[in-house]
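Each reported figure results from applying straightforward, stated rules to the coordinates on display, with no laboratory input. Model, not experiment: these values are computed from the prediction. Cβ atoms are built from the backbone, for glycine too; each structure is taken alone.
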Structure P
């Protein structure tokens, strides 16, 4: 008798369609952070460092907004019944966390 096969279902995430683009953007941000570290190591002018940090924050905000949009359109709108209310609450909690920072 052959062992029972298990089926694994992989959840599709809202960002799955744009994963390559998202990964590329995050790698660019990672490079910017390394650049700020180099600026500090080189004792660059404070305002120049702060300007780069601001650019990094803006880039991360753009990534977050894209993820929120994809979550709303894929995970929330695609949910059924009680799951839709749960996903909406989850989305609003994420928005609240993003707005509290700073």
Structure Q
């Protein structure tokens, strides 16, 4: 079994919040394909990263989780690209971890 996590920003690059309907749509699409999807939206995660040149960036993100039987890498690459376009981002973090369900 694989746990797939997607991190989506709360705001666009100018600081304008995305409408909550965007996140509901993402969750619904994932739930339809995988039978369920969890979205952590009440307490957004706070991201901070540094790039070359000494600058740092901050982002508040929503975490989505999906459990799948197998990792369909091509499918997730496509999802990642579509979400990057939808949320007007250069990149979206999608990570997968093999898990044992107890």
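Here relative contact order in percent (Cα under 8 Å, 6 or more apart) was calculated and came to 29; which of the structures P, Q was it taken from? Attributed to the structure labelled P.
Figure out for me which of the structures P, Q the number -23000 belongs to, where helix-only ellipticity at 222 nm (-39500 (n - 2.57) for each DSSP H run of 4 or more, over all residues; to 500) was derived from the coordinates. Considering all the candidates, the number was obtained from P.
Once distance in nm of label points 7 Å out along Cα→Cβ at positions 37 and 69 is calculated for every structure in P, Q, which label goes with the largest value? Write down the numbers at each step before the final one.
Details: P: 3.1; Q: 2.0.
Result for distance in nm of label points 7 Å out along Cα→Cβ at positions 37 and 69 over P, Q: largest is P.
When log10 I(q)/I(0) by the Debye sum over Cα atoms at q = 0.12, 0.13, 0.17 Å⁻¹ is computed for each of P, Q, the one that comes out at -0.42, -0.49, -0.81 is Q.
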